[in-house]
Structure 1
C-alpha cells in the first residue's frame with residue numbers, strides 16, 4: 001500500500017483534487033471530516049476544546065460553531081484578540097493523526113495494493129510528514145484563494161482576504177510546502193488541466209503501490 005498526504009494552503013483546491021484521485025480509484029479521507037467527528041458533543045476532543053475556549057463557541061444546540069471557534073482560535077486583531085491556533089492544534093492534531101493512522105492501517109489490511117490518501121491542510125505543520133510515503137502539494141495563485149474563499153463563504157472578497165490572510169499566517173507558505181513535496185499540482189488553471197496532472201501522478205502512485 002502507498003500512503004499519501006495531500007496538502008496545500010487554504011482554498012487551493014485540495015478537496016477537488018482529492019475527489020479526482022478518488023474517482024481514479026484511490027481511497028481518500030479528509031482530516032477535516034475526522035476533525036468534525038471528533039468535535040461532536042461529548043467526544044473527548046469536544047470537551048477539551050470547550051474547556052479551553054469556553055461555551056461561547058457553541059451553537060444553541062450544543063454543537064461547535066465553526067465560525068465562532070475560528071474567531072476564537074485565529075484571533076481578531078481588530079477586536080484585540082490574539083491568535084490561539086497553536087493551543088487549538090495541540091488539542092485536535094494528536095487525535096486526528098491517530099484516526100488517520102488507524103484508517104490507513106485498515107485500508108492496507110483490506111487492500112494491500114491500495115493508494116490511501118489523507119487530505120489535510122496541516123500535514124507539515126503537525127509534523128505528520130513521516131506518516132506518509134509521498135506528499136502531494138496543491139497550489140494556486142493568491143488571488144484565486146481569495147475569490148474561491150469568498151464564493152465558498154458567500155462573503156465579499158475584502159472579507160475573504162482578511163480571513164485568508166489570518167489563516168495563512170498559521171500555515172507554512174506554498175514555497176515551504178513545495179520543498180517537502182514529492183508531487184506538486186498547479187490548480188490555477190482549468191479543472192481539465194488539474195485532472196490531467198492528477199491522472200499522471202496517480203499512474204505513478206499505482207505503479208509504486
Structure 2
C-alpha cells in the first residue's frame with residue numbers, strides 16, 4: 001500500500017466517524033433517510049456510524065437494539081469491493097451528501113469502506129464486550145502514546161458533560177468497537193493520532209488496557 005493510499009484510508013476512517021466535523025458542516029434537521037421511529041435527532045443522524053455502526057454491522061451488530069437501532073444494514077459486505085462502485089452508492093439520493101463532500105472525500109470514504117474495516121467479532125466478544133488483547137502490552141503502548149491527553153488513568157478528558165461523566169475507561173467498556181475505531185483512525189477535529197501503523201493485535205491490546213481504566 002502506498003503512503004498516499006494509506007493517508008486516504010485514514011482520512012476515510014475519520015469521515016466515517018463524523019464527516020460533518022471533518023468538513024466543518026452543521027446540520028440541524030434529521031437526515032432524510034433516517035427512520036422516523038429513530039431516537040437520535042439532528043446532526044448525529046447524518047453520521048455514517050449512526051446507521052452503520054462502529055462495528056460496521058448496522059442492524060446485525062451492536063445496534064441491533066437500543067437507542068441507536070435504525071434497522072439499516074452495515075457495510076461489511078463492501079469490504080474489498082471496488083472503491084469506484086462504493087463511490088457511486090455514496091453519491092446516490094439515499095445518502096444525500098450532495099456537494100457537501102469533495103471528490104477526494106468520496107474517494108477516501110470509499111477506500112476506508114473497502115480496505116479499512118475489520119471483522120470486530122473476531123477480536124471483541126459481543127456478549128461481554130471484552131477485547132481479546134494483552135493488557136500488559138496495551139499498557140506499555142498506552143503509557144508511551146496516550147497519556148499526554150488522556151492521563152495515566154484515562155480521566156483527563158470526559159466525553160459527556162452531564163451528571164455522569166464518560167471517561168476513556170467508561171467508553172472502552174461501553175462501546176469497545178468505537179474505541180477500536182478511534183485507536184485505529186484517530187478522532188475527527190482533534191489532534192489524536194492514528195495508531196493504525198501498529199499491528200491490529202497491538203491496537204486490540206490498547207483497547208484491553210483501556211477497559212481496565214476507571215469508569216467513574
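Please treat every number below as a calculation from the coordinates, not as lab data. Since this is a predicted model, take the numbers as computed values, not measurements. Cβ atoms are built from the backbone, for glycine too; each structure is taken alone.
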### Task
For mean count of other Cβ atoms within 10 Å over residues 23-30, the calculated result is 17.2, so let me know which of 1, 2 that is.
1
### Task
State the single structure among 1, 2 that was used to calculate relative contact order in percent (Cα under 8 Å, 6 or more apart), giving 36.
1
### Message
Quick check: 1.01 is what I get for Rg/Rh (Cα atoms, Kirkwood Rh), for residues 55-94 alone, calculated from one of 1, 2. Which structure matches?
### Response
1
### Task
Compute FRET efficiency 1/(1 + (r/R0)^6) of positions 63 and 159 (r between Cβ atoms, R0 = 25 Å, to 0.05) for each of 1, 2 and report the one that scores greatest.
2
### Query
Among the shown structures 1, 2, from which was the value -17000 of helix-only ellipticity at 222 nm (-39500 (n - 2.57) for each DSSP H run of 4 or more, over all residues; to 500) calculated?
1
### Structure responsible for 1.3, with distance in nm of label points 7 Å out along Cα→Cβ at positions 119 and 191 calculated and labels 1, 2 on offer
1
